[in-house]
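Below, each structure is written out as structure tokens.
What follows draws every value from the coordinates through simple rules; no lab data is involved. It should be emphasised that the depicted structure is a prediction, and the values quoted were computed from it without experimental measurement. Cβ atoms are built from the backbone, for glycine too; each structure is taken alone.
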Structure P
Amino acid sequence: MVEAIKWHGDHLELLDQRVLPFETSFVQCRTAQETADAIRNMVVRGAPAIGVTASYGLVLALQNDASPQAFHAACEVLAASRPTAINLFDAIDNTKEGLGNPAGWQNPAAEAERIAVAYHQDDLAKNKAIGRHGAQFLAGQRRVLTHCNTGSLATSGWGTALGIIRQLNEEQRLTQVYANETRPFLQGARLTVWECQQDKLPVTLVTDGMGGHLMNADMVDCVIVGADRIAANGDTANKIGTSMLAMAAHFHGIPFVVAAPTTTIATKTLTGKDIPIEERPHDEVSHVRKNPITAPNTAVFNPAFDVTPAALISAIVTEDGIFHPPFKFN
């Protein structure tokens, strides 16, 4: 199992996911700004991993300047790095609440470090629980289609959707994983396939447009995806391309399962229409590894996420158990 986030007491080391699987290199962060840059530039990605990384970013902020003013400035810098991932805001709020009123601070950097380490460990435990609950929901042998990357690279380890897939494999019930390439950043082709190969899982790479064909040809039993934000009604924001998989699965009567920790559920976000959708640089679409693939000056639209309506979701699996429609999280 790959360890993508490493805390060294005075700096954070992140596996650079932009260059996988062809190169293994690490980025070191020693300030909150460097941590925010790593999140924004997708050195690290995946909502749970972003939350853990932000927690350590706040430790670095306090190690450099323990004043309340500097701390709150660091919170704002980190919050602006990836606006759709609700775990980012959960991690910031968790540290704020743990530190309490600045008037009572004694050694805020040490306390923030304790909070961040606990947050990191808690996410891993949640991943394992999600895997168990999800495997229980999906009875029998399974051929799974998944989208983006939801494994140890996107979390503290093990994974959410990929954690369920790993659990199915441990129970000897996994027969095939189909991994969408996940344009434009290719998290499926570069990261999910690589993780599956590391664990010797039976994986086949497919293009993003093949999901409907796989279902129509009876090659898939279920679709399992992660989430970056889940609204109070169950509407789910995940990597762009997720919603069309849900539509195809719904048409074919195939279970469409969302796997995420409860920290991804934003009960103050009433519906998917209230979820901010990040738009990323146009060259991510018009270029592949800095090589142009379309005519110069082509207009590009590049939202990083889409919203899958709750009506298309068969179950939302969390560490607390399985939620069924109509979704109520309180």
Structure Q
Amino acid sequence: MELPSSVNRALAIAGEYQPQAIERARAAIALLLGFRAHSEAMAYVDSPLTMSGFPVEIAFSSADSSFRYTIDPGPMEHGPMARLDDAEVLFARLGSPPLATYVIDLVRQFQTGHNLRYGVFIGGRHNEMSDRYKLYLEVPESAAKAAEKFATELLDRPRALPNRQQRIEMIGVDPYANRIEVYARIEHMMTHEISALLWRADLMSRQGELVALLSESYPFSISRELPGSVFGFSYSVPTQGNGPIAFTLYTYARTMFGNDGNSRKKILELGRRKGWDFSFYDRLTEPLATQKDGVTTSHTMFGVTVVGDAPLGINFGVNPPSEVV
């Protein structure tokens, strides 16, 4: 199938950095977008994954140079309730290890009979040696209590900050790393309260580093108040063995940086200070360098990840721009 031009451009640039991986990535993306290829003309503007509705996000991590992306397989006329079944078929066709059945069955219960926005997203990572995929499962608001019960059992600790408005919105299943990740949103959190979220992952001692890294990225002091009223956070938990829990604190890139031009500038500056290689991101986002529109942005989420005693890292995503934006 013919992929959207912006995806073809992203693959062409990525091919200069991961030449052995790109044809495998192209085939996987074509498979994951297959439902949309046979859909209506609106198939590439109807997704909640990005602000423009485009169903593909190119993802970046300071800790991993793989070519990464997230896809909303959609389309809208193929209702969200059917997409979990579709995803299981897609993962089998991709040659994935078995998905965690107990999580799939539980989320199927969460989703059945409830309103959904997207149902599932699917993430891919490709490098010279391997291909890996991750399933992201929507948790409807009506299943919030049941999802929190699952998270409490997974983490073996109760919810932190119970007086703050928060709920689990998504559960990630990584069959390659044997990890389950729970994603939540929280409103009106103060900076000092980050330590309570870190407590749930035995990472309280690293609050100072996390806040310092956020402070490097934001033009105003966040010693007391965080930018914006809504943040996200996640816990990635190993399901086999005793590996460390990874904690990530997220917000919208535009909350941290504003428009796309400034987001790009600040992320590249941070990368240079930390010695992170963002050359692929630099090339991919060149068309965004002069973008000043802060209402509808191509950058999506920006997160800081803490795991064990490893150096902190950042994760972020962007709707891949065409040559001319």
Item to check | Value 3.8, calculated as distance in nm of label points 7 Å out along Cα→Cβ at positions 21 and 141, assigned to which of P, Q | outcome: Q
Checklist outcome for this item: Ranked by FRET efficiency 1/(1 + (r/R0)^6) of positions 5 and 181 (r between Cβ atoms, R0 = 25 Å, to 0.05), the structure on top of P, Q with the greatest value is P
Checklist outcome for this item: From the coordinates of one of P, Q, helix-only ellipticity at 222 nm (-39500 (n - 2.57) for each DSSP H run of 4 or more, over all residues; to 500) came out at -9000; that one is structure Q
Checklist entry - One of P, Q was used to calculate mean count of other Cβ atoms within 10 Å over residues 157-164, giving 13.5; which? => result Q
